[in-house]
Structure I
Amino acid sequence: MLKKFLLIVLILMAAFVISSCAEEEKGPVTLNIWIMPNSLEPVTDLENIFKDFEKENPDIKVKVTSVDWGAAWTKITTAATSNDVPDIVQLGSTWVGSISSMNALWDMKDRVDEIGGPSAFVPAAWSTHGLSGADQVTAIPWIVDARAMYYRTDVFNKLGLTSKDLNDWNSFVNALEKIKTANLVIDGVKVAPLGISGKNDWNVIHNLAPWIWGAGGDFVSKDNKKSLLDSKQAFNGVVFYVDLVKKGFVPLEYLELNSAQVSSNFNQGAVAIYFDGPYEVKTLTTPPQQGGAAGSVASRNFNVAPYPKGPKGRYTFIGGSNLAIFKASKHKEQAWRAIKHLMKKESQISYAKVTGFLPSRMEAFNDPYITANQQRKVFKEAIKYGKTYPCIPAWGVLEPILTRRFGIMWDYVTGSSIGVQPEEIAKQLKLAAGEADSVLSQTK
């Protein structure tokens, strides 16, 4: 009798445990998302975008973790080689090729039509959806960074210049020459014609790219097997860009600065023209108490224009970030639902407002947030000329090589009384091409 009683108790306990486990499985799924600091309050800002999503999907809770850019590459590649992964991860667009080649990302190709298909996205951004030549979609474009030219309208008005004077390389140089000759001092601040950064900038390659493309050059051949940096066209583009310094348009001390420092100088009135992304519009329209520069000299007198047109066309660098789902995620379906939410026009615009970046989806560019703003709508024009780097495994290795070679070139500019000579530029480009070819031949 006692044995029978104990058996019944054990059966009931087992049933209770099974029932409890089942209830746990029916509870909300926690989606872990790794992002980088895209805004001043990265975790809170993205959590706010997900509030409606969590109401509509009570079975999902979103947990956002912000990872500093400096640590992100190591953290993500380490995760990619293990099963200890977030469900969704933000990838810099130039990282997609390298991370995708690790075979750790979930293929979303069969889901893309649910978010409008490839044509729904900024074309240059969509080119980073996965490995070049592979029939997979491993990273969905999320936020877009496009570069354009910021200029001081008060300086232009004083000198009789207009945005048309920035249309092509020749008129651009003529405008800079006019600003240089004027030797302007406004509100006690001497105004340099142009602000560009040098070797100490994380954007060294991105800064040079539009000029290389505008001269008809490129970084890698169409089959992604050979570097093109030692071509005549690439040489011409780099020489034109470096000559902007040699002609005295850029104070030499600027070549020791990074992009953020050059941006700050523009905001404070020390520069007439410089190149930056859409987030500078947000900076110039946000009060200082909230981390912006509204009220500064530039904020009262600025406009935006596309890059000047080169001999072989007008180009701008398109970067930004994509979203990927790890294969090892246990919640891929829920993760896809979360990505779909972030692709909604409303989500794209809401996030653009807090980050300053552009949306990745074309329909969002018709929103008044962009079309009703004189400066932001220029970026709608700029993305037409967008171009990016090949989405290949080797790019993660090539970037530091090119950054180092271009850095050496800037060293010659700042370290010589006569500036860098064309022969030295050709030498550095040839060395860069040789190193790149070595990497390309070893990376499949």
Structure II
Amino acid sequence: MIFYLYNILVNLSFIILLPYFLFKIIFAGKYRKGLFEKFGFIDSDKLRKTGKKRVWLHAVSVGETKAVIQLVRLLKKKHPDADIVFSTMTLTGNIIANENLLSYVTSVIYFPLDLLWVVKRVVQRVSPDIFIVAEKEIWPNILNVLKAKGVPVVVVNGKISDRSFRRYLFFSFFFKCVFQNVAFFCAQTERDRHRAVALGVPAERVCVTGNLKFDMEIPVWTSPEREEIMQALGIRDSDIVFVAGSTHDGEEEIILHVFSRLKRELPGLKLLIAPRHPDRFEEIENLIKSKGFSFLKKSDTHHSSLITHHSFDVILLDTMGELGKMFGLATAAFVGGSLVNIGGHNLLEPVLHKKPVIFGQFIQDYREIADILIKSEGGIMVRDSSELEGVLRKIFLDRRLAKERGEAGYRVIEENRGVTKKCLAIIEKFLNKNSMLA
């Protein structure tokens, strides 16, 4: 009955919002990508079953996809006869999956809308033996349909944010029924474990495995590639490089202001800035122009054989999938979504390169990692532009301090590795039998 009411509400909402969706589809190209797949119309070639087992693994976007790359690779290595269908919800997540996982998965598809008729069609066509979902993607219809078909649902890197927890509790009469469909919940932290149990996952089906992001591969260039990219971007070995990644509206203004002030003291300082969302590239380009900085768009280097003999104040990273490597060029790095109330992004990407990482106070989605990094002195929290300027000045003027902080952060990663193997051990229990729910 409760799912019947949910589907009435979902269908009514879809009809009401249909004009808005049509407007977006017509005037914004990214919304057209994967549209047919989101409605369940998936190319038969993508779903041709060749293995003994079919694993469906879902990660919503870029961060979640990067977090499970090692899990996918290890799963395929240990079970080479398994078909893996990988799904994402966003264009950027789809791009990252195609760039990193095509050798390990049967196909990369877009996740279906949580409309019952769509979900039934996709589940029937994918026909998974197990459904693995990363972090926080709890969609009522798909979990309910999978449970009805006896397909176990395993959550890996499970995280329940403060905002989501409040919403789930408010509608607990409904979401407790949804969470009971989870066969196993691999929680990032003890807090996430408690929340999963409070929301209806039986305690014996929940354990703390840690954060898969600690097992992420270090994205690096070869020495010739590094030399070539530095030349293309006009960066010299003697330059001080500040990389600001995954920035949001309101943060670029602060970063450019701080950069402008520090540039007067440190002529060799360069800024590499990477907005989180591609649809803001043009906006940030115009902002950089308005400040009077000389700048280069990373995409322009593709049209000049990656060779330039000019020097630029600011480099706008307007390409996808390269930020992880770019952190390797940094003297110090800032991770966005944290000076404005977004919740933060992956603080470990710069740390993988042994770089000190700076972030704002709004890191509620990465609270535990932030606390560990601050305690180790590998990470630094700032509240405003003044504190950001002070921290950067101190690091830029003392390369030894930058090195020490970077190495301190990297030790945190080394101490917390091994999450992938823990998650895989749980997944394998379900691969070896239909379900532990029976």
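The greatest value of distance in nm of label points 7 Å out along Cα→Cβ at positions 225 and 241 among structures I, II is that of I.
Upon calculation of FRET efficiency 1/(1 + (r/R0)^6) of positions 153 and 313 (r between Cβ atoms, R0 = 41 Å, to 0.05) from the atomic coordinates, which of the structures I, II produces 0.25? Derived from II, not from the others. Here relative contact order in percent (Cα under 8 Å, 6 or more apart) was derived from just one of the structures I, II, and that gives 24; the source is I.
Assign the value 66, 46, 43, calculated as Cα extents along the principal axes in Å, to the correct structure from I, II. The read-out was computed on structure II.
Every read-out reported here was derived from the displayed coordinates using simple, explicitly stated rules and does not represent laboratory data. Since the structure is predicted, the reported quantities are computational estimates derived from the model, not experimental observations. Cβ atoms are built from the backbone, for glycine too; each structure is taken alone.
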